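Presented below are the structures under discussion, each in the form of structure tokens.
Any read-out appearing in this document is the output of simple, stated calculations on the displayed coordinates, not a laboratory observation. None of the values given here were measured: they were computed from a predicted structure. Cβ atoms are built from the backbone, for glycine too; each structure is taken alone.
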Structure I
């Protein structure tokens, strides 16, 4: 690493969370461990279609390596998890809860729950932050990259996915990225009081799936999805292209249209004194308007791309 950087600057140091000691030699490992007061751990595989070995190597074993780094240096730790370690639970989900007999919709959720268990059992003084579904900025809708649920969202608005299995009471907990960033910063600054606790970085006001659909329907260039009772949904009956897209992308997120968790964030509010900005229909429109402004979603003047099979020259999201 050389000499420590001047105050107010940041030193970038490559490391591989999938390797022992992050791929560093003993000198560098000890130098980093002893040269810091706090480790913020947010590296993870977040895709829902990774294999179990990859989740284990990065999300679980990688967390164990970060815990070892913090323990070596005697530092505190802020571990970034996900609110959806609750799995398919419904109703109120409290911050202190973890293992409640829940099942998981994908390997990502299961691996993040396993990582939390390691953090909770470790002697390292650690706080856990649990964001929900992270989306754009509360004031502008802006976001750097359109991944995770955004991919399914585009397929839905373009009419490529016309049916989604959804329960009548399902909700989506969209949390603005600025609330998550500010929350992580606040927990880092208050780590002495936060250590040993878990904090939900969530909206506090999840959006009903029906309202989500209605906001989409208000844009004349978009195709609003048909919400189908999961018991009546059969992916095999979909048109060929939609069936493929459902299997590859939309189906990975289908379970989020069939859950209604209510994430309690009282511990976070008590620590920082405030909660999330409003996230209702007006916020959803900000998200959509930003997506349109940067070309991720089509404007009213742009024709919808043709529905074609891969390899036939058309556009496939």
Structure II
């Protein structure tokens, strides 16, 4: 099931957010530096792609349908972005085999933006997962955010992680939210009403955003893992034993989230020191790019099977 934001033709649950942004754009008041902040998986990046298509598809055939909040897959700009050849669109995101968004990606972006535009359309830079900007990348991006080129918009995606104030202060922040009821309605539209029977309720209670559920379903399907009776402990056993987290950064993030979820559900005051210790180790491993394998094995030995 291909539910990456880039491919989402329909926008669900965030219509009011798009209406507000389109209104600002139409009257020439859309800020040149925007940050979408909210939980990962609620549709922030999908919202960005719909705004981008609205802007870039103006005066094109099959332009954005604001009444239906939908992108036409026959639209020229949509196709160019899909094929990564749109001259007015730039995507910065973490490369799968990397641990951070490095400075070379930012330098390449700056070099492109310093060149003259080939047409009269605005240029749009989408920076996803900004928590993965390393210190050198941050310093480089600050310069161009301070004085962005003419007719250039920056959209930054913040997954409610710690973001340097120097970046946040340069952007107009939009808090994007979905309540559980809306998340459930969106998931029904994406996966069908059987979503409740597919995913363990304990997982849905905490892990429940449409994007995260999509990632989980894709992971289970791609690895031929049975959905039925799949508990949080079984998922963690599989993730750690099979080393899936070494092959894909999204799976590594999923592993971290499931460990924190397990600690939350299995919390016991008798083991509070162990749990607090692991939460700190998780933070330190992420912060200092330490070896995940030893952490995960220790977690399985001392907590999961302890």
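Values as computed for the structure displayed
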{"quantity": "When mean count of other Cβ atoms within 10 Å over residues 164-171 is computed for each of I, II, the largest belongs to", "calculated": "I"}
{"quantity": "If helix-only ellipticity at 222 nm (-39500 (n - 2.57) for each DSSP H run of 4 or more, over all residues; to 500) is computed and equals -9000, the structure in I, II", "calculated": "I"}
{"quantity": "Which of I, II yields 63, 44, 30 [Cα extents along the principal axes in Å, calculated]", "calculated": "II"}
